[in-house]
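Enquirer: Next come the structures, one after another.
Bear in mind that the values in this text are calculations on the coordinates, not laboratory data. This is a predicted model, so every value here is computed, not measured.
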Structure 1
Amino acid sequence: MESFLGYSIKILPFLLKGMQQTLILTAASATFGTLLGLLLALARIAPARFVRTVAGGYVTIFRGTPLMLQILFIWGALPEIGIVLPDTACVIIALSMNAGAYIAEIIRAAIQSIDRGQMEAARSLGMSYGLAMRRVILPQTFRRLLPPMVNELAALTKDTSLAMVVGIVELLKASQQQQSQSFRPAETYVWTALGYLLVTITLMSLANRFEKKLEARG
C-alpha cells in the first residue's frame, strides 16, 4: 500500500483545487450576505411597521428552513419559470440569502445594544434617522459585531460543503472523489478537516488582530 506521505502528496493538489472553490464560495457569499444582512437589520428596526414585518418574515423563512432545501429550490425550481443560472451562482445566491438572515439578527442585536440616548442625542442635533444611523450608531457596533460575525463566517465556510449536492467540486466533494478512487477515507478526510480548520483559525486570528486595533484606538 502507498505510504501516507506518498498518498498525501498525490491527493493534496486535488484538495487544494477544491479548497479554492470553497474559498470563492465563502468570500462571495460573505460579501453579499453581509450587505443583505445590513439592509435587513436596518429594515428590522425601521420606523415603518410594514418594512419591519417584511424583513421579519424574510428572516423567519430563511432561518426556519434548511439551507440545502434553499439551494435545491434555487437550483431546481427557478428553471421552471425560465430563470436558468450557473450552478455556482445558484449556490452563492442561496448561501448569501441564508447568511443574510443570520447576519441581520447579529447586526440588529448589536445596534439595539447601543444606548437609545445616542440616537436621541443625534436627532436633537438635527440629524435625520438615516444620518444618525450612519454617523453615530453603526460605527459603535463594529466591536460588538466581531465575535458573532466570525462565528457566522466560520459556519458559512462549512456550509459551502452543501454545494456538492448540485455537483460543484468544492473541498468536501473533491475529497469524496479522491477517497472513492483510493478507498482511503481516513487520510483523505483528515486532510479535508485540516483544510476547514485552517480557514476557521485564520478567520479567528484576523478578527482578534482587528479587535486589538480597535481597542488600541478606543
Structure 2
Amino acid sequence: MIINIIIAAALVISYLIGSINSSILISKAKGSDIRSEGSGNAGATNMLRTYGKGMGVITLIIDALKGVVAVFAAKGVVAAVPNGGEVFAALPYMCAAAVVIGHDFPVFFGFKGGKGVATSLGAVLVLDWRIGLIVLLAALAVMAITRYVSLGSIIGAAVYIVAEMLEMAFRGNFNKTAAVCVAILGLMIIIRHISNISRLIKGEENKLGAKKKESE
C-alpha cells in the first residue's frame, strides 16, 4: 500500500515538473506565446528560431533539467527502499515517462506543450548515461549530416528503444514495467514528430539554419 502511494506521488510530481514549460513561460514574459510563433512548437528549436540562440539554449537546458531532476529524485527514492519489488524498481523509468508526458501535455498550459526531446534526453542520461550518450551522438550525427533536427530526434528515439531493450536483455534482468516506459519514451517522440515525418517524405521539412518551421 505504502509503495503504491509512493509511486503515485512520484508520478504526479514528475508530471507537474514536466508541465512547467520554459519556452511558454519565457515567451509569455516577452509578451507573446511561442505556440503562436514559428512552428507553433513549445520547444528549444522554435525558441531559437523565434528569439535567438540565447533563448534557445536556455530553453534546452531547462527542459533537459526537468528530466534530470525527475529521474534523479526517483532513483533516490528507490535507493531508500531497496526491497520495493520489480514495479517499484522501475520507478525512475516511470517518472521519466511522466515528466515527458507533462512536458508534452502540460496541465498548466491547456495540455498543449512541446515534443519532449530535451526532457527525454535529460531523463535518459540519468537513467543510464552510456545509453544516453549513444542516443545523443546518434542524433547529433544525423543532424550534422542532414541538418534536420526532426530527423535526428526521430532516429535518436528509435536508437534509444533498441539500445535499452538490448541492454536489458544483455543484463538478463528484463523489467517489463521499465520496458513499457522505454517504449513510451521513444514512441512519444516519434509520434509527436508525425507532421515532421510527413514533410520529410515530401521534401518540405526545413533544415537547421532556416527561419521557418522545425521540430524541437
Structure 3
Amino acid sequence: MRNTAALSFAAVILMGSTVLVGCQPGTPKSDTDKLSYTIGVNYGKQLKAQKVDVNAKMIAKAIDDVMHDRKLALSEDDMRGSVDKANQEIQKRSQEEASENLKKSQAFLEENKKKDGVKTTDSGLQYEVLEEGKGATPNDHNVVVVNYKGTLPDGTEFDSSYKTGKPAEFQPSQVIKGWQEGLKKMKKGGKYKLYIPPELAYGTVPRPGIPANSALVFEVELVDVKAAPKK
C-alpha cells in the first residue's frame, strides 16, 4: 500500500532547513515572524496528524545549524536512516489502523442492514428511503443538484452542502461508486440515506476527515436533474 503520509513526513524532515523556520520565542509581530510562524503551524499540524514523535527543540537546532553553516550533528546516511525507520513505523501503524477500521466498518454494515427500511444491493450498498421523489431519475451523463451531509458511522460529520448554503452540482460518473449507484435509484425531489461500504467509497486511501477503510453515511436530497452538458 502506497503510504502518502510517510512520504510527506520524509519530505518535511529532508527539507526541514527551508520550511520549518517558525521556531522563535515570543509573539510574532513582523511580517517575517508571522510568515515563519504560519509555516511552522502548518507543518506542525502535519506532523501531529501523522502522529510522528519529534523533538521540536531539536528541529529548531537543526534549522539554526543549517542557517548558520555549522557542521551538522548527523551524517547524511544517519539522517536518511532515521527517516526510513520513521516511515516504516508510520506505514505499519497506518496498515494496522486501516485493518481495524475495516473490521469496524464491516461490523457496522452487518448490524445496520438488519434495521427496518434498510435495503442492501448486490454490490453491498445499503440505502434507506426517507422521502420518495416523483421526478426524473439521473443517469451518468446528467448533471444532478444535491444537498447532502456525510458522516462516519459514529456520527462524526466530515462534509455538508448545508453548511455552505449551496447545493452541489456534478455528474454521477464523477463521484464515488456508492453515490453513483444510490443516485440512480432516486427520483428528483427524493431524499435517501446511503450507507456505503469502504470498497464503494475511498477504500484504503484516507481522505481529510475520513480514515482508511471507513464506511460512510450520507443523507442525500436530489434537488434537480439537469440535461447532460453540451460538448
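Enquirer: Suppose you compute relative contact order in percent (Cα under 8 Å, 6 or more apart) for every structure in 1, 2, 3: which one lands on 19?
Expert: Going through each structure in turn, the value belongs to 3.
Enquirer: Of the structures 1, 2, 3, report the one carrying the highest value of Rg/Rh (Cα atoms, Kirkwood Rh). Write out the running numbers ahead of the final one.
Expert: On the way: 1: 1.07; 2: 0.98; 3: 1.12.
Biggest value here belongs to 3.
Enquirer: Thinking of 1, 2, 3, which structure, once percent of Cα pairs over 18 Å apart, for residues 99-170 alone is computed, gives back 52?
Expert: That value comes from structure 1.
Enquirer: Given a value of -13000 for helix-only ellipticity at 222 nm (-39500 (n - 2.57) for each DSSP H run of 4 or more, over all residues; to 500), point me to the structure among 1, 2, 3 it was derived from.
Expert: Values: 1: -27000; 2: -23500; 3: -13000.
Corresponding structure: 3.
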